[in-house]
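Any read-out appearing in this document is the output of simple, stated calculations on the displayed coordinates, not a laboratory observation. Quick caveat: nothing in here was measured; it's all calculated off a predicted structure. Cβ atoms are built from the backbone, for glycine too; each structure is taken alone.
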Structure I
Amino acid sequence: MKATDTLTTLFSHHLWANLRLLERCADLTPDQMEATMVGAYGSIYETLEHVVRSEKSYFTRIRTGQMYRRPENPPRMAIAEMIDSIRETGTGLIEWASKVQVDETVEVDWEGTPRDVPKTILLTQALFHAAEHREQIKSIMTQIGVEPPDLQGWEFFDANYTE
C-alpha cells in the first residue's frame with residue numbers, strides 16, 4: 001500500500017481493524033460469541049452487531065444527509081453479513097472522509113430535539129465508537145481465554161506498508 005493522506009490512512013485503519021476483529025470472531029463458538037463482561041456494551045455478538053448497524057447509520061447520514069431507517073425487529077446478522085456491511089460502509093467512509101466540507105451538517109434527533117450536527121462529528125463518532133467497542137470485545141475475548149487480534153496502528157503499518 002502506498003502512503004496516503006491522513007484521513008484516508010485513519011479510515012483505512014478503521015476498516016482494517018473492524019474486518020480483522022470480525023474475521024477473528026468468525027472462529028468463535030456460539031457460546032463464546034455470547035460472552036460478556038461488566039462495562040461492555042453487551043455480548044461479543046451484540047457489540048459487533050451494534051458497531052455494524054451504527055456504522056451503517058453514520059455512513060448513511062454522511063452520504064445522503066438522511067437518517068438510516070432500520071427495519072423493525074431485524075433478524076440477527078450472520079458474521080458474513082456483518083463483514084459485507086462493514087466492508088461497504090468502511091470503504092464508503094474512506095471515500096467520503098475527504099469529501100466532507102467543514103460547514104456541512106445533518107439534522108439529528110437528539111433525544112427528541114432536532115439539532116444540526118457537522119458531518120465531521122459523524123466521521124469522528126464512526127472512528128471512536130468502533131474503537132471503543134473493539135476494545136470491549138478484545139477484553140471479553142481475553143477473559144474467556146481467546147487471543148484477540150492486535151489492531152494497533154503499528155500492526156496496520158506492518159500489514160499494509162511493509163513487504
Structure II
Amino acid sequence: MSHTPPLVGILMGSDSDFEAMKGGVDTLKEFGVPHEVHVKSAHRSPEAVRQYVREAPGRGLKVLICAAGKAAHLAGVCAAGTTLPVLGVPMEGAMMGGMDALLSTVQMPPGVPVATFGVGASGAKNAAIFAVEILSLSDPGLAAALAKHRTSMAEGVARADAGLQNKLAGG
C-alpha cells in the first residue's frame with residue numbers, strides 16, 4: 001500500500017479544537033489532499049512546535065493550518081519559523097466568543113504574515129479551501145476540482161432560490 005506524503009499540516013493547540021476543525025479536515029479529504037492533523041501547543045509544547053515547523057518543508061508539507069484559542073499564538077509561532085504559508089483559525093472560547101483569539105491571530109508584525117480566517121468551524125472550512133487554492137496553483141487537477149466546487153455551490157443557491165420562489169407562488 002503506497003502512502004502519499006501529506007501536503008497540508010493541521011496543528012491544533014488542544015484536542016478540544018478538533019470538533020471545530022473537523023469540517024476543514026473533511027474538506028481536504030473531499031478534495032483528495034493528503035494531510036495530517038496534530039495537537040501541538042505554542043505554550044505547553046514549544047519545542048515540539050519548533051521541531052515540526054523546521055521539518056515540515058523537508059517532509060513535503062506545502063501549507064500549515066493552525067488552530068488555537070485564547071492567546072492563539074500557535075499560528076504566529078509557526079509563521080515565525082517557516083516560509084510556508086500559515087493559515088490561522090481562531091477558536092471560540094469562553095472569553096469574548098473567540099474575539100481574543102481572532103485578534104491574536106490577525107495582528108501579526110510586518111514581515112511575519114498569517115492568513116487569518118473566521119472564528120471556529122466556518123474558518124476551518126475556509127482555511128482548508130484556501131489551502132486547496134494554494135496547492136491548485138501547481139496542480140491542474142485541484143484547479144479543476146475547485147472550479148467544479150464553485151459551480152456546485154452556485155447550482156445549490158439556484159435550487160434554493162427556485163424552491164423559495166415556488167413556495168412564495170403558493171406552489
Structure III
Amino acid sequence: MKRVWLVLLLALLSGPVLAKGLKPLPPRPVPQLALPALNGDKFDFRQLRGKVVLVNFWATWCPPCRQEMPSMQRLNDKLAGKPFAILGINVGETPAQVNAFLKIVPVDFPIVLDEKGTNLNAWQVFAFPTSYLIDKQGRIRYGLFGSIEWDEPEAVQAIEGLLAEP
C-alpha cells in the first residue's frame with residue numbers, strides 16, 4: 001500500500017509535464033497480469049493474445065488521466081474491427097469509485113482493478129497515467145509516462161505500425 005501512495009504523490013507532481021509523446025522501448029515481454037474486471041469477471045491478459053493492446057494505468061482523481069480517457073474511447077471507436085484492444089487498469093480505487101467516474105466519462109473498453117497496486121513494480125509504473133503499447137506477440141514496444149490525445153496522428157500511426165506487423 002505504501003507503494004500506491006508513492007505513485008499517487010508522483011502523479012500529482014508530474015501532471016502534463018511528462019507527456020512528451022510515445023517513446024519506443026526495447027521489446028520486452030508483458031508482465032503477467034490477472035485482475036478482477038470492473039464487471040466482476042476475472043481478467044487475464046492472455047485473453048488479448050494476438051492483438052495490439054493499449055494498456056493504461058490510471059486513477060479517477062488524476063486530472064491527466066481524466067482528460068485523456070475520452071480520446072482513448074475515440075481511438076477505440078476508430079480502430080473497431082481491427083485486432084486492437086484497450087485495457088484500463090485502475091489503481092488504488094474501489095469499484096464504486098470507478099463506476100461513479102464512468103457515469104461521467106463512459107467507455108466501452110475493459111477496466112480492471114488493481115486496488116492494492118500489486119502490478120506497479122512489474123510494469124514499471126511510477127506516475128499516472130502510464131501507458132504501454134503491446135504488439136501482437138505480447139511485447140511492450142512503446143511507453144508513455146503522462147497523457148496524450150490517443151486519437152491524434154502520432155499515437156494512431158504507432159498503433160497502425162504495430163497492426164501492420166505479422
Subject >> Parent structure of the calculated result 22, 17, 16, given that semi-axes √(5λ) of the Cα gyration tensor in Å is the read-out and I, II, III the choices >> reply: III
Subject >> Value 22, calculated as relative contact order in percent (Cα under 8 Å, 6 or more apart), assigned to which of I, II, III >> reply: II
Original post:
Of the structures labelled I, II, III, which one yields -20000 when helix-only ellipticity at 222 nm (-39500 (n - 2.57) for each DSSP H run of 4 or more, over all residues; to 500) is computed from its coordinates?
Top reply: I
**OP:** Determine which structure produced the value 36 for percent of Cα pairs over 17 Å apart, for residues 47-86 alone, calculated from the coordinates; the candidates are I, II, III.
**Re:** III
Original post:
Who wins on distance in nm of label points 7 Å out along Cα→Cβ at positions 39 and 111 among I, II, III, i.e. which is largest?
Top reply: II
